[in-house]
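Read the figures in this text as sums done on the coordinates, not as results from a lab. Everything numeric in this text was worked out from a predicted model, so none of it was measured. Cβ atoms are built from the backbone, for glycine too; each structure is taken alone.
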Structure P
Amino acid sequence: MEHPLVSVCITSFNHAPYIGRAIESVQRQRVTFPIEIIIGDDCSEDATLSIVERYAAEDSRIRVLRAERNEGMHLNYRRTLLAARGRWVALCDGDDFWSDDEKLARQIGALDASPEAGMCYTRSYRFCQGAEAKRWIYPTEELYTSFADLLRNNTVENITAVARRELIEAYYTEIKPEQHAEWLTDDAPMWIWFAKRSKIIALDYPTASHRLLAESQSQSTDYHRRIAFCDSTASIAIFMARHFGEPQHIAHIERQRMNVALWVLSIDGSVGEYLRRWWQEVTHSPRQLLNAAGYGLLLKRLIGLQRKKRRKNQTD
């Protein structure tokens, strides 16, 4: 196979129901340049690997990275990306798929036209598993490309990104994300870093579809896990603000972290949990005593409990 211009990296673990659609969405790309498809399977316990190997037997562009044991999401993501040989690396998760057959052609065209750019991303479709007809476009707001904006609201959807391989390698060398077990996402810190090291291009249309499963790293019915993920994204943003010498962003990130956690607890948590989290935040950062949201959300929770008690008394 000729040397690829683009390496498409697909990571998978127990994605048997979805992996075929992900692979085929990449195979359908209408391009005039060579690509390779790297599938990093993290020792799946279902039929994922056998499905992947069947596709690889029929398409010489596919390389399969097998794992002798489950290494976890972070190591699998890293080893798959670092196996890329192309100048550009495009990403897709094994349970998602690309929905635009000209995705790569459009993004590579945009990157070629802007030599200073190191990464390009687009909007995406999102849908809840089993309800694809009710998809919506993400993000609903502006597509951010600056360091300051991505610190506060990372709008980059991993499955839409195409990035320069040498910059991905530089990111892993400089940041060493494997040393940060508290980071629950692999791509978010990388895209924030990219905003400092290169220009980011954002194309204002969807090119891929992100499947929201009932339980995943970023989505859960367990409110403790939802809070933990938001805390993780805040930890990433604070690290990056300090790493690049821009601590002026930290107060906003901490306030945002507090507001998200307390908002979740005002709906799903107990008053005790709410107060403990509030105290944790103000002890860490006394300026949070001036954060009106902390008092307003507590009042909302107390009023909600009072109404619930009143309704219960009326039915007894």
Structure Q
Amino acid sequence: MTTETAPPDEALFSLFEDLLEDTSVSSSDQPLAGEDERDDDEPLVHKLDANALTLNELVQELEKRGLQARGFFADDAKVLQEKFDEEHELYVEAKRREKREAREADAKRAAEQRRRLLMETEVREEREEIGRDRRMKSWLLLTEEGMAPPHSRIEVNNISARSLAKALLTDSSILCLDVSNLGLSDLAGAYLCRALRSNRTLIKIELGSNKFGPKTCKSLGDALTSNNVVRFVSLESNPLTGEKNDISGIIAIAEMLSKNKALRYLSLWRCGTGADSGKAIADAMAFNDALTCIEVGYNGWENSHTSHVAAKLVREVISRQPLQLFFP
């Protein structure tokens, strides 16, 4: 008996596909508001009217249903009408269920088609990009062969960053990775951080001065919740809450800090995350005994939050390396 495995491209795609935002579906592909409900409520057949039957027809219909006529038309019609109504409801519900199941099957097929299109587009873009960039192709070969320099500065763009992230899943050579100051998108950052779910070699990653936002933070928080190797992460000078002041990514980092036992240095310097983010990080620090340096300046935090973080690190400094806390 053989076990089927997904092709390499599909297997790798599946590890990152939840990070993608599918904008390929136009509004015309979506059902109109209330459309499903109208379809469900439309009568599929008219109800039978027992009072419209002749006496013989009434008796026959009762006998079909194992009922005995009483000899009084009005009473018999009432009993039969109740049966008609019951059968009608069952029939309508069955038809509604068939329509729902058909819609669900259509939606499932459409979703799979969109997924396949997304995957094929992603794979094609990455192959074309690597084909154009010989330098990046060399980096990927070194990474795949475990021969990349331990301290690597790799200049990627939003497409080649995805290829690098996939290579990092199994890389065993790079200890320190620098992808700062490249103007990378939030999605590119999320891909790179997702690699830390599996990578157990990297101990330092420089992510500063890009366009990383909530998606990157969520991916990082998720990965470092289980990663016990990474010691140093810099996110400085990134718009971590995005254009809509979305602190969900910071919340994910805070939740990670409450569980992570390995991270020693975290830079959130000059990210403008806001007061609510400061509270989330300060609250999480109560459960963190690992960090020895956290940079939090230029985030608009309240003094009470930075003081709380400082006090926590001061309590730890006696048994750890010298305290380093930076904020204006």
Inset, instruction - Tell me which of P, Q gives 0.75 when you compute FRET efficiency 1/(1 + (r/R0)^6) of positions 96 and 240 (r between Cβ atoms, R0 = 30 Å, to 0.05). - result: P
Inset, instruction - Of the structures P, Q, report the one carrying the highest value of distance in nm of label points 7 Å out along Cα→Cβ at positions 16 and 112. - result: P
Legend entry - Among P, Q, structure where mean count of other Cβ atoms within 10 Å over residues 160-167 as derived comes to 24.1: Q
Legend entry - When mean count of other Cβ atoms within 10 Å over residues 48-55 is computed for each of P, Q, the largest belongs to: P
Inset, instruction - Have a look at P, Q and say which one yields 9 for relative contact order in percent (Cα under 8 Å, 6 or more apart), as calculated. - result: Q
Inset, instruction - For mean count of other Cβ atoms within 10 Å over residues 80-87, the calculated result is 18.8, so let me know which of P, Q that is. - result: P
Inset, instruction - Work out which structure the value 8.3 belongs to, where distance in nm of label points 7 Å out along Cα→Cβ at positions 72 and 296 was derived from one of P, Q. - result: Q
Legend entry - Answer label among P, Q for the case where percent of Cα pairs over 33 Å apart, calculated from the coordinates, equals 31: P
Inset, instruction - State the single structure among P, Q that was used to calculate volume of the Cα convex hull per residue in Å³, for residues 192-231 alone, giving 60. - result: Q
